[in-house]
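These are the structures, in structure tokens.
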Structure I
Amino acid sequence: MLITDADETLLDLMRTWRHSIHAHPETAFEEFATARLVTDTLQASGITVHTGIAGTGVVGVLSAGTGLSSIGLRADMDALHIQELNEFAHRSQAEQRMHACGHDGHTAMLLGAAVHLARSRAFDGTVYLIFQPAEENEGGGRRMVEEGLFERFPMDAVYGLHNLPGLPVGQFSLFSGPALASFDTFEIKIRGKGGHAAMPQRAIDPIVIASQLIGALQTVVSRNLDPLEAGVVSVTSVHAGDTWNVIPDEALLRGSVRAFSDDEQRRIEGRIKSIAVGICAAFGATAEVLYEYRYPKTFNWPEQTELARGVVTEAFGTERLQDNPRPLMASEDFSYMLRDKVGCFALLGNGLAGSGLHHPRYDFNDELLGWGATYWVRLVESLLAPSASDSRRHASIK
């Protein structure tokens, strides 16, 4: 049973929080109003609050009983630079800002779980409620770790949760090992020679070179990685020229890279650089390549994943676990937390209808609020059960 089945007021609160956050989206390290809502809500429930971590990050500390065990639960708060196209009442009121990834729902679910746990105190130990800024592109998770998240709040393990469109509501995807890909970015500046569009023989056209390079980059994965491995190279931005009759001096390509291993990342980086330099040289141009390692792969620790799977099974039934789950090429900066601390990142179905993540018509499904909050509560109650021995807390649930 969902915790909201017996507490419709809590469900109403989560909807209200979610819609308010959605209507007032804030992007990386600007989540001031969202952080205030989180802080005020936690403090109203008697939860100790620490602010200013990674700028706008918030950590709530809730203890019960005398147990020494502890876990961290993480939700992300930031929005994306997207112009929302939805027309419902809680649509974004900010230009070029939108909660197109469901972080509004993630924040509301963890707040709902926090309020419930503060009331029930049906656990023995400490829960660290982590509300993280700047998940999208800017590495807020890395910054929280660098600023001493795990030293200040010494949790035994850390857990994350993200919605997933295309998976039925209330369905969980949980598996150990690499769950999400790494995320890198590249920028290629092609330096040619500008000139009159009617006299291309006197120029070195960077736009023609860019078109050749875009096609060649699609061979990086197909002809350089093992066919049984996975990787993605996507050119996502092309900039060159300002008018109809002028060949520009330069063209700029930007894009992203996804992979599941460090070796693949290094191999892809090397091939992008050599292909760019080689093609440009063949046309008499030069290439300046900037490659940046952003997010590492998200690795679910086997023991903590089995604990989470056991919680889902006990709370909702085995039918709520996705059959044969597969890794996703999407990326997450929760990976920084899992690199320094054991834990697990779960995916929760957002439903089969509606738009996908990062789409201007996406909206978090309010049906998930009760499911996500209940998962958090049951995870705490199971891993920090008052009657559990230390060995039970750190062993797989059978």
Structure II
Amino acid sequence: MGRGRRRVLERGLVGCGCLLLLLVAIGQAQSTAPEAILIGGTIAQSGPMSAEVWPFKKLMDVWADLINEKGGLHVKAHRKKLPVKFVVYDDASKQETAVKFYERLITVDRVHLVIGPYSSPLTFAASAVAEKHGIPMVAAQANSTAIFTRGFNWLVGVIDDGPKWSNHYFELLRAEGKVKTIGFVIQDTLHAKEVGSGAVPRARDIGLEVVFEETVQANISDFTPTITKLKAANPDLIYVSAFPPFAIGFYKQALELGLNPREYHIIHHGAAFRNAVGDANANYVTGENYWMPGIRYGQPEVFEEVLKRTGIRLEDYPWASIHMFAFEAIQAAVEQAESLQPAALLSALKGLDIITIGGRLRFDPKTGQGTLNPFPTQIQHGKYVTLWPQEIATGAHIYPRPAP
């Protein structure tokens, strides 16, 4: 055989060998792919917090169904799409139960990443488990600064910090220029105090006179002393930074005792609040929501389909939208990551800059905290009307509220 023909043959054999190695590598990558992308988490399906979030297990499963109907999420390392599966437990609204199940999710169920539970106290505890094991956590319904200032590496959260909670609301009040005085009732809990810590100076910044400010014991049942002082201060607007059980008790007693400001602002005025006080009494109460029909950022049609299939109404469970933010972040991170390894997923999460249904989401490189803030809404005859910013408003702010 001539030298030329031998070199051609050798090159061909080398080329075939490289191709064979490539095919073997591809085959190995595909054969070692997991059966599904596992996302772990807990939901308060029982206990006091369940009124706000108990149906969200269905929310997770339906979103996964929508993804899987399109073949799943593409994973670069395995060169193919993999289905999504949620592994979810009931944390019973308790920190110790949440910790137990996050340990199980990571060490027994071997999930690839976790989504945080409802509330800042539960997330504060559960995120320590993820940090200990080096598994990414996407905090959904928690934004207390204390969670994100512990130097944790494995944590990101989709919503902005508590002090910025009502920024859009105060922009609305400044634009209208109608409210002159304000009184604050703040529940002595982590989240409520953080929201209050930003709202009080923000009120002053826009020119409101703060005529009353009181932090009240978290589990108190008799609000008479606070209400008596509020009646004497007589603010135009009463701002209540509290979780529903506290806000419900305060609001009911305030109405019974004739406390009649021009507006009540209850930061958590969802179904748990509205159903407990009744639609008639809840009428014209303002508060915040992260998304409502009519807000057209990102791909709202996906979320609308999730709501349709689950039967969950935003009027009843407004925090469903925050879970959607977390889903969007997880989807983008999985598809951008080099693999499903924890470090690769974390790197992809921290580098995200995406438009969600609630607006632009990025994570602070130092703390991991996100950039999404809620919008002011008002209950008007059982419906939630988005008031601000103007480009997404679905109705006008009714102020002052009509006399009861």
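At a glance:
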{"quantity": "Per Cα Rg over 2.2 N^0.38 Å, for residues 77-196 alone, the highest-valued of structures I, II", "calculated": "I"}
{"quantity": "Highest-scoring label, criterion being distance in nm of label points 7 Å out along Cα→Cβ at positions 189 and 213, among I, II", "calculated": "II"}
{"quantity": "Comparison of I, II by distance in nm of label points 7 Å out along Cα→Cβ at positions 277 and 381 - largest value held by", "calculated": "I"}
{"quantity": "Structure (I, II) behind the derived value -10500 of helix-only ellipticity at 222 nm (-39500 (n - 2.57) for each DSSP H run of 4 or more, over all residues; to 500)", "calculated": "I"}
{"quantity": "At a computed 3.1 (distance in nm of label points 7 Å out along Cα→Cβ at positions 61 and 285), which of I, II", "calculated": "II"}
{"quantity": "Among I, II, structure where semi-axes √(5λ) of the Cα gyration tensor in Å as derived comes to 49, 21, 18", "calculated": "II"}
{"quantity": "Structure from which 1.2 was derived, distance in nm of label points 7 Å out along Cα→Cβ at positions 317 and 357, options I, II", "calculated": "II"}
{"quantity": "Per FRET efficiency 1/(1 + (r/R0)^6) of positions 205 and 229 (r between Cβ atoms, R0 = 30 Å, to 0.05), the highest-valued of structures I, II", "calculated": "II"}
{"quantity": "Value 16, calculated as relative contact order in percent (Cα under 8 Å, 6 or more apart), assigned to which of I, II", "calculated": "II"}
{"quantity": "Among I, II, structure where mean count of other Cβ atoms within 10 Å over residues 125-132 as derived comes to 25.9", "calculated": "I"}
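We did not get these values from a lab; they are worked out from the coordinates using the rules stated. Just so you know, these numbers come straight off a predicted model, no measurement behind them. Cβ atoms are built from the backbone, for glycine too; each structure is taken alone.
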